[in-house]
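What follows is calculated from the coordinates using simple rules that are stated; it is not laboratory data. A quick note: this is a predicted structure, and the numbers were derived from the prediction, not measured. Cβ atoms are built from the backbone, for glycine too; each structure is taken alone.
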Structure 1
Amino acid sequence: MTSSAASPSPSSRPSPRGSSSPGHGRRAVVTGGAGFLGSHLCTRLLADGWDVVCLDNFLTGDAANVAHLLDDPAFHLRRCDLVDFVHVPGDVDLVLHFASPASPVDYAQLPIETLKVGADGTLHALGLAREKGARFVLASTSEVYGDPQVHPQPETYWGHVNPVGPRGVYDEAKRYGEALTTAYRTVHGVRTGIVRIFNTYGPRMRPFDGRAIPTFVRQALAGEPLTVAGGGSQTRSVCYVDDLVDGVLAMAASEEPGPINVGSPEERTVLRIAQDVVALTGSSSQITLVGRPVDDPEVRRPDISLARARLGWEPRVPWTDGLERTVAWFRSALQVPA
């Protein structure tokens with residue numbers, strides 16, 4: 001399946017940082033770089049002085065997410081489907097593998113594509129890192145824990161996943177990706193790292209991607225009822241995107257193999273999140289309870305002891321501040337008056 005986004009051409013402008021020549025700066029490849037998390041990583045890496053090659057097939061990514069970077073000569077945007085093959089000429093110091101559908105709506109509609117990018121896409125991204133001698137960081141997910149029977153979730157917990165349920169394609173794709181990443185470290189000596197990312201929110205989320213916060217914000221700004229699944233007692237721990245990027249880049253700068261949890265240890269019910277969105281937006285929307293999705297996790301909260309000890313990382317952006325920034329972005333993107 002192909003996105004309707006226009007295909008951007010690779011940048012032919014020379015980089016003043018001489019990214020393909022040794023000793024002239026660092027060069028990163030971000031797969032899924034036009035997605036929500038990938039675009040924020042591209043922005044931060046460029047600000048930190050990296051040359052960045054952004055690879056995306058625009059299945060769920062959006063060229064608009066990186067439009068503000070196109071005039072930077074150190075940024076190179078390429079349409080690329082990792083499932084087929086990946087080749088990047090020149091030196092590469094870091095590969096951040098973030099290519100994957102990442103919301104229940106996405107992987108319900110794209111189950112085979114989700115499995116393929118988790119398997120073949122991860123294989124090809126690891127092959128690129130091996131070829132270049134680059135540090136490799138896999139974006140795994142808290143979904144590897146499934147509907148957990150251990151709370152909070154430490155990295156030593158093996159999870160409670162239904163492999164044939166509707167969420168299984170994403171859960172198992174990421175679990176396989178972790179196993180493959182570990183094998184490349186063991187067999188080929190690739191300097192791999194695995195981050196298990198918990199619920200993240202912020203600007204550039206898609207309004208209709210099906211996840212709770214963008215859904216609630218979109219509904220509140222439109223004056224529609226906020227649709228809370230079940231009774232809303234299930235919990236989520238949400239981390240603002242800037243903090244998440246800090247954690248990923250701390251992992252990239254280390255030699256830790258992981259897996260390491262990256263997320264917020266502050267746990268909230270889904271109902272409370274909806275109530276906070278209504279209050280912050282000043283919306284007159286009511287909250288409506290709807291059916292609970294199959295295999296929807298009852299609880300979700302990371303144990304971030306390892307991230308604190310090994311990476312010196314923990315989230316810093318308060319929930320209210322992050323939500324305000326997110327709502328402001330949605331108001332602008334959806335052209336809703338303040």
Structure 2
Amino acid sequence: MNWLIAIVNIFMNPFFYKSMLNKATPLIFASLGGVYSETTGVVNIALEGIMLAGAFASVVFTYITGNPWIGILMAVYIGAAMGALHALACVTYRGNQIVSGTALILLSQGATGFLLQRIFGQPGSSDLVKTLPTWKIEAFRRIPFVGLIIGDLSPLVYIAFICVICSHFLIFKTKLGLRMRAVGENPESADTLGIDVYNVRYFGVIMSGILASLGGAFLSVGQLGQFTENMSNGRGFIALAAMIFGNWKPFGALGASLLFGMAESFSYQLQTQSILKLPPEIKYLFLMIPFVLTLVVVAGFVGKTRPPASDGIPYEKE
């Protein structure tokens with residue numbers, strides 16, 4: 001009975017849903033980045049490393065300038081550069097996409113750990129910096145219950161949802177989106193129709209870097225106001241699972257990200273329920289909920305969803 005009461009308390013609390021949105025936002029950005037890359041036929045498992053680099057860059061430049069928006073802008077530049085580097089290795093030189101992505105993750109982990117100590121003079125975490133101010137939207141705040149959820153959030157939360165809508169329109173309603181899907185499905189046919197396969201794939205991979213870096217920036221200057229070592233904490237891989245669960249579509253990735261965000265928020269909310277009187281060691285098990293859900297989703301839906309036909313296959317122009 002106590003468990004049932006605790007679960008009802010959680011789902012009746014508007015701040016649970018607000019937490020869910022905050023937990024889901026970095027996943028929305030990163031999974032949407034994965035959609036861009038894989039729609040054009042390039043696997044980008046480097047999302048984890050790009051998120052980490054974006055989180056670090058946004059904190060460093062916010063620390064230097066005192067302006068978190070400049071930090072966000074520099075995170076975008078770093079994400080685009082890492083995306084371009086991945087595209088150079090995988091599109092131009094037709095390297096192994098998994099190896100390239102893994103190398104970028106290791107590079108990001110090593111570089112952020114080294115620079116963290118060089119810039120801030122201490123390992124583990126940076127100094128505190130300014131965070132983005134929350135946007136208070138009065139039209140939303142007047143709505144009972146719902147206003148407590150979406151009435152005042154980080155601007156990046158709202159931007160994430162706007163990005164999903166814009167991405168759906170771009171991929172499925174524009175000529176560029178048609179070319180992206182054509183390149184991902186059959187690059188040889190797209191090439192014969194005069195589509196520059198390499199340029200389209202570069203666009204997809206660079207966009208994936210930009211979006212993943214925004215997810216990382218949200219973790220640091222969007223919420224915490226600090227960078228901690230390896231703070232992406234596997235979210236890039238969860239985002240890949242969300243992309244697969246969402247069937248390589250923007251709105252599907254959004255729904256899957258919200259599901260994973262809900263799982264993470266639920267795991268933290270369970271730990272705060274005093275009615276359960278849980279021992280500390282049991283509470284730590286709740287932290288596994290998002291990762292267990294990721295394994296279940298990947299095991300249950302891989303094979304039931306269909307990726308672009310040329311996803312992960314390098315293309316060589318004849």
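Below are the figures for this structure:
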item: If semi-axes √(5λ) of the Cα gyration tensor in Å, for residues 136-255 alone is computed and equals 33, 19, 12, the structure in 1, 2; result: 2
item: Top of 1, 2 by mean count of other Cβ atoms within 10 Å over residues 112-119, largest first; result: 1
item: Distance in nm of label points 7 Å out along Cα→Cβ at positions 80 and 104 - structure with the largest value, from 1, 2; result: 1
item: Entry that produces 0.95 once Rg/Rh (Cα atoms, Kirkwood Rh) is calculated, selected from 1, 2; result: 1
item: Which of 1, 2 yields -22500 [helix-only ellipticity at 222 nm (-39500 (n - 2.57) for each DSSP H run of 4 or more, over all residues; to 500), calculated]; result: 2
item: Which entry (1, 2) yields the derived value 4.4 for distance in nm of label points 7 Å out along Cα→Cβ at positions 48 and 288; result: 1
item: Structures 1, 2, by mean projected area of the Cα convex hull in nm², for residues 120-199 alone: label with the highest value; result: 2
item: Ranking 1, 2 by relative contact order in percent (Cα under 8 Å, 6 or more apart), the structure that comes out highest; result: 2
